Structure I
Amino acid sequence: GYLHRPDLTAERFVPSPFADTFGGSGERLYRTGDLARFAAAGEIEFLGRIDHQVKIRGVRIELGEIESVLLRHPALRDAVVMACPGPAGHPRLVAYTVAAGEAEPGSAELREWAMASLPDTMVPALFVALPEMPLTASGKVDRRALPVPDATPADAAVFRRPRTPVEEVIAEIWAQVLGLEQVGIDEDFLAIGGHSLVATQIASRIRESLGVGLPLRELFQRPTVARLAALAEELLRDGAEAASPPIRPVPRGGELPLSYAQQRLWFLHRLDPQDPSYITPMVLRLAGRLDEPALEASLSSLLRRHESLRTIFREVDGKALQVVLAEPSPLCRIDLAGLPAGLRAAEASRFGGEEVRRPFDLASAPPIRATLLRLDEGEHLIFLTLHHIACDGWSLGILSRELVTAYQAFRDGRPSAFAQLPVQYADFAVWQRHHLAGNALDDLLGYWKRQLAGLSVLELPLDRPRVETSRPQGGTHRFTLPPPVLGPLRALGKQQGVTLFVLLLAAFKALLHARSGQADITVGTDFAGRNRTELEGLIGFFVNQIVLRTDLSGDPTGRQLLNRVREVMMGAYAHQDLPFDRLVEALRPDRNLALTPLFQAKLVLQNAPGAMPGLESLNATHVEIGGTSAKFDLLVNLREEGTELSGTFEYNRELFDPTTIERLAEDYQTVLQVLASDPDLRLGQIAQRLQEAQQQRRVRDEQELEEARLAKFQTVRRRAVHSLLRQDA
């Protein structure tokens, strides 16, 4: 270990998961600090050092990945990427390059090269050309000797600053939300990192700052500050007002209703109190020296800060109400340090499995349980188990960030410096009940009734017929979309002016069309439901399910499909405030426990803010724990992770076999590859490519089966020969 550094020893020397297989109890592994990944062919690819990881805009970035992309440029001989402070103090990526010949590629060319393979958060903001890299005495790049970059962008000749007060306001909002130092009035929203979730935040800030409600679709149709500001100025001249009144705190002495989303989950909870479907676990692994009193104090401060985490639900005269408790629930502790290393991991896994199945009593206990598991002096697990009625995916990001920030403050002996929340979740519920009434509600209902008239059920080929059950068992299949596929997809999105989500959704609809033979394809997704600035920092259940229906008739090309999906998305953005349960209530679909209402397949791209701040002497990382029940026939969860896209197919095991879902996931990746490489192919041609891929897969499976049979036969034959030899002896 490290002399007089138990915290560093605990962080670098971790319990070996192979202790029971190789060696004995107490064996440890050493974290070398080298960063590598498995390539598609199975080789281990060295990427660099973990100490070259940085965080930009809250996203953890491996500088070695960016350098490897730049070094593939034929005109570059060397490239080093650093995170350097910008004029406002925020870190930005700077690439230092050395040309392979006399011709030095320009920053625009290098930026376009990087954007073809990297997510926007990993594209360097500045490119600095050098004749040679400074080297240390040992021949390595001397990063400390690299020159301080000029604050002016390399392409300053085309960078235009805001010219009017409205342009200044909107440019500043873009810079704040996107984590940039400055934004030129001609920069494209998608090209600098924009997506639908960011668009929602920008629209809410514009409403707050200028008093005009800009429809979200305008941000995609007018994707520059200059064009958006022109529209805002026009609305200001016409006297347009904000789309809805602000949310205000309400007195706590009166009745506090449930939000519409909470109302639906409360109904389902009363129908089946033991159902674990809406239990949401968040588990953090804490490696290093833990200050338990500081952790308990930070958790307590968090529960006091967010009323939603200490709220119970009661029915009074047939009406469901929120009741906010004064005191937060305590932190429970379980000490596993006395068990052998192998048993500790097994016991922690058993506890986690039971915890995600243990129901809440929402009428008498808060919707959060906190348990600290001590594995040894330098390793702990904290389980934060929540009911979905009090949180969503965005909330988990807030919870982890604020917990770590508050812990750091309490450990250092200072109070947590969080700004006071402008409103609480109960205030939002009261506002929602008043806002969604009268003409506003009628307009929303009218749009969705027209959009979803005559909706049909998705009819995928099933391995078993449907049966009515309230708790179908769920399964999970994981997959990864590698950089060679994701890079061209991003390039196509920039070319067509669509977000990554639209691309992923269009490919998913093309797959469902090919598998079902239906042209009317409906898929669900989640909208954050936080299109107001006062809601961005709240923990609560804001997410809203949205139904996205697309007509795939007429054998459209991939580009035409993208346009159709984009139009549906724009309409959904403009009418996203209608709660899903109100929509179900209005449409009154046939009640069938074997079918989820309105859609049976769902696709979600996880891009809510979720990065945690770093901690001294303690490394906090998320631990995945899956659920056991299926809410839909198919749920595809996707997440950007550096240059790759990781995904899971969650499915109803009573309808599908694991092999069926594995093939479906392969087909989805095939559709994405085809769409990226040739977007002018028609859906019929894409379906033909799928059939060819399936035929190749069948041939491969038959070959593998034959090889397995041959290997088994040879094993049996060898045993038979050995047996005969022993008899002869």
Structure II
Amino acid sequence: MADTHLFLRDLALVLGVAAVTSVLFQRLRLPTVLGYLLAGVLVGPNVPAMPVVSDQDTVRQLAELGVVLIMFSLGLEFSLRRLVQVAPTAGLACVVEVGLMMVLGWLLAAALGWPPGARLLAAATVAISSTMIIVRTFAEQRIPRALSDLVFGILIAEDLVAILILASLSVLGAGGAVAGTRLAGEAARLALFLAVAVVAGLLVVPRVVRAVVTLRRRETILVAAVGLCFVAAWAAQAAGYSVALGAFLAGALAAESGMVEHIEALVRPVRDMFGAIFFVSVGMLVDPGAVVANGGVILLFTALVMGGKLLGVTVGSFLTGHGTTLSLRAGTSMMQIGEFSFIIAGAGAALGAVEVSLFTIAVAVSVLTSVATPFLVRASEPFALWVDRKLPHRLQTFATLYGSWIELIRARRGGDQVRPERRLVGLVLLDAALLATVVVVVARVGPALVARLVAGASVAPVVARAVVLAGAVALAFPFALGLGRLTSALAGHLAQRALPLPARGVDHAYAPRRALQAALGLGLLLVVGAPLVLVTQPFLPPGGALAIGVLGLAALGVGFWRAAANLQGHVEAGAQVVAAALAKRARGQTRAESDEFTELAGLLPGLGHLTAIRLASGAPAAGRTLGELNLRGATGATVVAIRRGEQEIVAPRAHELLEGGDLVALTGTHEAIDAARELLEVG
């Protein structure tokens, strides 16, 4: 009876304080998750002036239920069909961003002198943005559909990466050491578990869920859904994996039934309650004294999270065909960590792979970045427009046309040309795997070879290390060179798919194709290089793999800058041709003004989707400069030329004033052209 009384007292204390802080933070227009964390700090053992929960183990067990339900809800939002949809764009952006964040997290932890296990957990902790924080922030603000689709797509891919990280934590020993053979064995075992779970689940779970939903009894649907969730969590735990993995798989399999809307609405209140207890339990583990003691480290990780995610998400999003402004807004919106960071850091602490201080650091960084998130999202548009205005002119031109080239690649993905591209993708992945294997093997056997040379051949240690290093470079160089050539060939194939080589005559698309190939080469190096650096960095001197990657990026960057300069000259020359076409239209010698310049497609390939718009005298854009409209930043389209009476304005600058009756030639993606038309004609 006394235990029941204490349990009720603890539950009343946890939920009561959480309710008060939740209301307070809603009034302050801050994420309620931060209120729950504050409630945990207040009722935890580290604030003596407040009532303390008597049985913290019970609260942690209830919090575990919150983790299970949170992961089940995330799984409901994730389906195999949606994975196929987001993989070509958001998936690749996620690879760039998560790879960059994990490399930076590893390097910072190494600079702080942390052991290998703690470095790995720190890298994983800073890599995943907070789905809950972003969802609630977006719900409170008017967010464009394009931005929400992009951000949620990347979040889905991040969640999948986090699940794989949680499933892989079991390979960490108590001291954080990872044996290569054990790692390979655990990876194979995990792959087998996932394959069996997905195949068997697809055969059973969707049918069962549909059968239960057809009963149309709310309590039955809720009990069955939650029961499925916990059965899957128990099965994963019994197999030696995290309960989060099982719950996530259960949600993803239930989503394949097509009945998500019936399940999600019923599960959400239960998830929210136990989720609140989970965040309170996280706050209970926070020691304000430890936060103060680790203040400098917390600020370093906060700067790394915010700067790294801004860079990684922006670059990854842009490379997959999203405009400069949209990519920057996505990067600004994802500059935080949250629930997965708590779960990953907590799992590492439970395994003994890291000290509890990492958990405290993760919570503090999450609080700082989450508090900033609503303000960052609100400021993302003016910030993105400001950055776009400050870009060099050649980069502005390239950014406008790049999206149209990616559109062409996607539109022409059928036919025989896809086969060699798939073969090249396979060869790139194989070459990267072989290069990583060479680095790992040499790093493992290198010290023994040095010792053998010193002892057996009486070679000086310095000479022995130089010999082994030279041998390692000789072994790795062919694979590194092959990886560079294969990525260049793949980039060339993709560029030719967008802008094919002419059968004969002058190659008018040479400059755009060269710029596209250079950009795709950079993107492929990031997509392949970031995971490769992450895998090999633990076996190399601090920063060694990163230094090699940076040198490769620098070399490709120089080539890209030159290609962008050539593209600028090509566009300016093309603008003269467009201006001449506008003059013909103004004299009525061609078709309707609103038609696209289809007759110029052969002469000016690679200049985007050229469109002419007649600006009415009463249009909102009349009497305003291009800079005031911020046309390119707001829509992604660029004005190539303007025809005003007998006057031709080629490649107009930001100070150019638009007037009623102007015939304006635009270029960009189809979506950008539509947005620019609305801005010019409607306002």
Structure III
Amino acid sequence: MTAEQTDTTAPTADADPRLWLEDVEGDDALAWVRERNAQTTSTLAATEEFTSTQAALRGVLDSDAKIPDVSKIGDHLYNFWKDSTHVRGLWRRTTLESYRTDEPEWETVLDVDALGEAEGESWVWHGASILRPAYRKALVSLSRGGSDADVTREFDLATKEFVAPEDGGFYRPESKGDLAWVDDDTVYVFTDTGEGSMTSSGYPRVARRWHRGTPLESATVLYEGRTDDMYISAFRSHTPGFVRDFVARSLAFYSNELYVLAADDSLTKIDVPDSAEVGFRREWLLVELRDDWTVGGTTFTSGSLLATGFDDFLAGGRDFTVLFEPDESTSLAGATWTQSHLVLNVLADVKNRLHVLTPPADGAGAWERSEMLGAPKIGTVAVRAVDVDASDDVWLVATDYLTPTTLSIATVGQEPELLKSMPVFFDADGLTVEQHFATSDDGTKVPYFLVRRADLALDGTAPTLLYGYGGFEISLTPGYSGGLGRAWLEQGGVYAVANIRGGGEYGPRWHQLALQENRHRAYEDFSSVAKDLVTRGITSRAHLGVQGGSNGGLLTGNMLTQYPELFGAVVIQVPLLDMKRYSHLLAGASWMAEYGDPDDPAQWEFIQTFSPYHLFDADREYPPVLFTTSTRDDRVHPGHARKLAAAMIEAGKDVTYYENIEGGHGGAANNEQASFMQALAYRFLWERLG
């Protein structure tokens, strides 16, 4: 067995006859994978329709007319770019003046394809952190094949070369973890340094301070978490005049502790509920609540955003200003600081609205409130500061299902200037977007978006793809997808997106309503949307397919096993499916706050009710199913997909399976692989539903 397989609590083969498929790179398991892959490539992927679909998808992914996403760092705008020539990608930079033009002049900083070829590695870009204020040194993270585990290497932005460890450069060996800049010669490090240094979830347990030119093992220990914590890290906030150091302890998803690290390495906890999210900017401390909080004689509602003075709070003050308080139809999607303002992004029935708050100049008194001038009134809007320390400029990104994404730059208080627009990738003429509400089993109204032809005949024959996620407080909002448009909408398909409980569309409460023993609500919501599509005459069982990945793969796995009579085809991507074993596989232990602990008999009682691997009944009829996963996924174990697929194949069910050898949790390491994986899903659905 490989080291990536399991821990010592693994059951015997008698208890699970397919346990051998958890051996990620074992000979027998990979032989099974290659046999399945060969069947899929010789059938589903061997048609002319597949080839043309993949080409259409690849054309979108490789388009040089896409909007380059940029971050302003010093005098440059940095961008990471992939196309047909640069398969692994280019890290490049330009100036704002040049970026405003139709043809910006890009300077290549790092060519990941060339680096991989020179070093004989399949490097996948994981990002970079640049040290301010000189902006000469960077920490670059690279993954082999797209796994979550990566290496971090110091990079010189002047010479555009890596600084070798023998020349004093920082280098973090392959592991889950990271480095974070402190100053020119110091970083915080949290990574695998040997036995006991990682949590049971496979993430760093120890945060250290590491000085240049010294062994990693000698780095000063700042904080040690518990083995059952999720992730320990440390970082510095480099805001001029307000430099602060922190240690972050993640106990579980949406359960965290944040400590201020003093010059003498003493720690002061920011004493807010563990479920709250803490933010800070200059003299201000922000607290976003996920649960009601009574403090200072006042009870603040879950989902609210509070503000107070940072130093005052540490000194014991508990005088908060409420910046946002949700109601039944609104939630806070985000809060973005500029030099002088705080821009709130609010979801109102899954539609974005921007509001500008200006803090009092003297730190006391009311915050001024105004609307964001020129903000789009429809679709999804994202806002991000251009340079939080130097200006009140923001990037505005607007998108919806049928309108190509646009990027504008705006100074708060002024009309935005359109900078870039994504090309039109598909013909949206005659298509329309609607929002409907389905009624779930307990009477809850569940919103969903529907994209269809305006003149669609409501006779139940339209091939319809229903997509969902429903977990970890993640919201699904409208967005332009050239691939979806070309491969599905333009061909006559209908597309629906369900905003079910477990997500974040209505804030923390919407998420919490489907946790653990209440997980069934997410599946009831999704099945109710499916039924509503049929009731409206949009589609029927034979023409309705579902698709989801990761937690969404668990969702569609439950649609397959609990509601097989509702669907004509099911697509399950990089999924969780064996909920008895999930907490012992890779990062699974970090998700127990979401699903529960299967090793606790009382919790297993409800977990087994949404474990597709255990719900599968060989004697029951099921719709055709496509499983896709990745061998290099070190977040969600590929054994989940392998084992349920094997069980269904043994029972003679209609199963298509494909496992990408690279790709990590995203399923693909480059555009060629991504277009192939996407084409598998679309062609599978067309062949089964069309």
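Computed from the coordinates by the stated procedures, all read-outs in this text should not be read as laboratory data. On a predicted model such as this, the values are computed, not experimentally measured, just so you know.
The table that follows gives values for the structure above.
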| quantity | calculated |
| --- | --- |
| Comparison of I, II, III - label where Rg/Rh (Cα atoms, Kirkwood Rh) is highest | II |
| Read-out helix-only ellipticity at 222 nm (-39500 (n - 2.57) for each DSSP H run of 4 or more, over all residues; to 500), computed value -25000, structure in I, II, III | II |
